[in-house]
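Multiple structures follow.
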Structure I
Amino acid sequence: MSAAIAPAAPDLAKLSSAQECFAALLGTEGVLDDQSGLRAFHDPFEGPRPQGHQPALVVQPANVEQVQACLRVAHERGLHVWTSSKGRNYGYGGSAPVSDGAVVINLSRMNRILDIDATHGTAVIEPGVSFADLYAALRKDDIPLMMSVPDLGWGSIIGNALEHGIGYNVMGDHASALCGMEVVLPDGSLLRTGQGALPDSPLWHRHRRGFGPAVDDLFKQSNLGIVTKAGLHLMPRPEVMATGTIRCEAEEDIVPLIAMVRRLLQSGVLQGVPMLVSSPPMATGSGEGRFTAENLRQVLRPGRWNLRFGLYGHEALVSARRSVLERETAAIPGAVIELRQYAGDAGPEDVEPRDLIAAGIPNQVLLDRLKGVFGDSFGHMDFSPVLPIDADYARRTETLLGETMARHGLIGAFGLLCFPRSMVSASLVMFDAADQARVDAARAAVRHLCDEVAKWGCAPYRAHVALVDHVQDKFAFGQNAMARFYTRLKDALDPAGLLAPGNHGIWAGGQRGAT
């Protein structure tokens, strides 16, 4: 497939004129430039030397009408825009656009929790609502609902879900927890999906489908619209929760351990998204400076293989699941199971730090530990291929990561997020973001990793903004039929290609050579 032709960055006169219009719409506090805070919207780990993906201006609308108005200004002046909610997905580029010179429409000021329905287990939120924000609201009013959180709780719930982000408890598939969206289309018109297309429907955020094809997924990992609010399904707060680990010391234990996890997820004994972390005798890669295998071992969990999981619900059900899990674990020689049980309403003061994520409590523990070991210039790129849930793929991917890290003088942490029929490798390629050579090495390493797993018929489910075309081109069946289909959708909804050009490798026809 030919290379993408990115839209041109705006000239200074056009940008200055647009900035005046945006300021008139949003107030000067809603517009950021190089003098007022643009740096926070670059790739946070791009290194000392910028290398593409540079924003030209940032606008921060406070409501859906202002989003529509910002799009109109951009269209009138031929400016391309990029969207971000809170921009905290640092391992994939943060708020940095694929194409240089974008006006970033940042939705962090749209941070209202519009509704929480305890009876039906739903919330309605805007893109600027973080995991920490919603958790605080649930705690404040003692609402008997539990949310799912990723490893770091500072990001946008909607932004994470639209990127197919993953948490760990029963609602850990965050994209599937969304129900009913409000979307500003590229032409500025407003769409409500599912039951929301029915005026005044009481089911908009309770029932996922409407009448005819469901279109919600068109706005996930895409550039076909800007999601300005969404419903979110939450789980009932359980009577009790038991969180813990299964630790295995032998190299070959990965075979029965993954087989057990797959079997118990499919049968419903294990709940949510268990995470399997590798702690090899020689931590993956060699590195240099502070970024060494020895320092990495300070962060990794004990045991050659360590499975983190949670059990939730009525005490009798948790007890029954626990009994089955203990019996199954006993069949793996030397495996050690460790469980801690909490009341369902346990707060951060009641739960051990290692159990906060499984308990649905947003936190920054992982980032604090990593910075504590590697310093404030700690940087990472995430490599997250989808794999068959099979021990052979676990070994192959860990070996590939280790060999690639050694070749590039980097270190990497290897984990697996487990689903009933697949798994996602949650691998962190770590480097000193203050060292441009290490930044460049990390980008080259992740690119190589993508190339190698493609030979197995696998690819990442998310990618850094510098690698979106590279990953999209792996989906090459039918002479890249999927990419051509995306372009047809893009041309129908956004023929000028001004909304987030290149997001996830999706381009308007005029922005890409013949395929």
Structure II
Amino acid sequence: MRLTPFALAAGLTLAGFASHANAQQATVREAPLRAHLSFLADDLLEGRGTGQRGGDLAVRYLETQAALMGLKPLADGSYRQPVRFQGTKLLASGSSVTFHAGSGTRLTPIPGQGIVYGTGSGQASVSFEAPLLFVGYGVKAEEENWDDYKGVDVKGKILVMMVNDPQPTAEEPNRFAGKAYTYYGRWLYKFEEAVRRGAAGVLLIHTTPSASYPWSVPANGFSHERFHLNRGGNGIEGWLHEDTARDLVGASGFDLDELRRRAERRDFQPVDLKASAKVELRSVIRQVEQFNVAGIVPGTDPKLKEQAVVYSAHWDHLGIDEGVKREDKTDHTYNGAIDNASGAAALLAMAAEAVKHPAKRTQVFLWPAAEEQGLLGSAAYVANPAWPLDKTSADLNLDSMNFAGRTKDIGVAGAERSTLYETAGQVAKKMGLKLAPLIPDLSGAYFRADHFNFAKAGIPAFNVGSAVFSGDGHFEFEKNQQASSDKLVAFKKDYHQVTDEYRADWDLSGMVQQAQFTLNLGYAVANAPGMASFKKGDAFAKVKR
């Protein structure tokens, strides 16, 4: 599915046309952005769920718009890049997890309230009993001289662990990036590490501060069909509500807070909880083909056109809850207006301008699938890129954009890892903006969006201006700062809920501003003499593209 520079040669009728002045003419317009947003978030698209009709409609819309505005297709003449998933939908009937602890104590937490779970094994029927092992944060990080496993054989065991990563201390204030999240703190890493070690499964202990989101987020996530790229996975994977974890650990004669304190030490040893879990899981398994959508604006420079800058924004959300009865009038559509019809719509509005004003390097506009399922579409793209990774300068990602009005500064968290930060500062200054102050990444935001898969492949990347979840007061709004900030903070209650819906009275001037900044930054990268690069010493600088 790779589009080589040679395949574009016939279409390069504007060679040498791109310049800084020309790039400045590419002006993102609010009307098309709003139109795309209102359509993509409409009930008609049923929440753009992976493997659902709404997802198919979203792909069809995106590729139609890409063709209409004149984006070049991929090498096979299509705008679609196939991504194959394994879908797993847990059946409530016949599924249960029962814990046995202490002297005959039996605990069966209520699914959705005290526990959420599913299987990553790809098996329709999973039945086993396994001992529980507390492994602290479940982290092995050689660069931090940290190993929560200490050589213990965890095969056949269910690992109970905390989310986030070891916290800083007075003696080691910068361990694991201080108060900021690292990739080791993410649930995805923890699940993957358990698979590598042959564990029977993983149960994460949820707290809102450590996860950075409320219990409702994993509860909603596990109530829907879940997707994996076709690979082996954990027999059971899920989350324990903190109250459930406390009861379970207490019934085994341990104190949860004391176990947490132990887990903060480098000499922590895995703890046999003297408890077991009887697991019975029944699931519907299916193979699903979904699609990334991608279109190309060929570069104009005879040499630099062989390199590219990527703009990305995932098109999917959580879809419609297909398990409800049709007579149930309750809203069961997760429209995902902000997350991420906003980014997908902005990318369409940006691409329409880029087509009219090409840059020296090629520009790739990418709408990945299945971001909500664990960044799966972007992972598939990086594994089979439309443009060679060693000739990709950067990825600029948009996800959950600003709907509360114009700002005086722009968020570029993660850009400081690379030369993109200095470039972003120059672009911001020309737009009369400031870069928002860098603050510790307490929620692991850098590892939670599609740009992260590009970073793992050694490509400088970050999510531009993710103001929606900040709530940190650093975004200075031009009109009513407090009211605008309140809107953004209030959105947290709509995150991954059916209430994330489009509203016609939204002030999209800030969204247009954010899209314009991203496009301007893309032009600066696309027209620069050299490619962007990670700074020396950054973890991703070691990766060879």
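A short reminder: the numbers here are calculations on the coordinates, not readings from a lab. Keep in mind it's a predicted model, so treat the numbers as computed, not measured. Cβ atoms are built from the backbone, for glycine too; each structure is taken alone.
Kindly point out which one of I, II the value 55, 39, 27 was derived from, the read-out being Cα extents along the principal axes in Å, for residues 263-438 alone. Clearly, the read-out refers to I.
If you rank structures I, II by relative contact order in percent (Cα under 8 Å, 6 or more apart), which sits at the top with the largest value? Before the final figure, lay out each step's value.
Details: I: 17; II: 22.
Result for relative contact order in percent (Cα under 8 Å, 6 or more apart) over I, II: largest is II.
The maximum of FRET efficiency 1/(1 + (r/R0)^6) of positions 183 and 383 (r between Cβ atoms, R0 = 30 Å, to 0.05) over structures I, II, that is, the highest value, falls on II.
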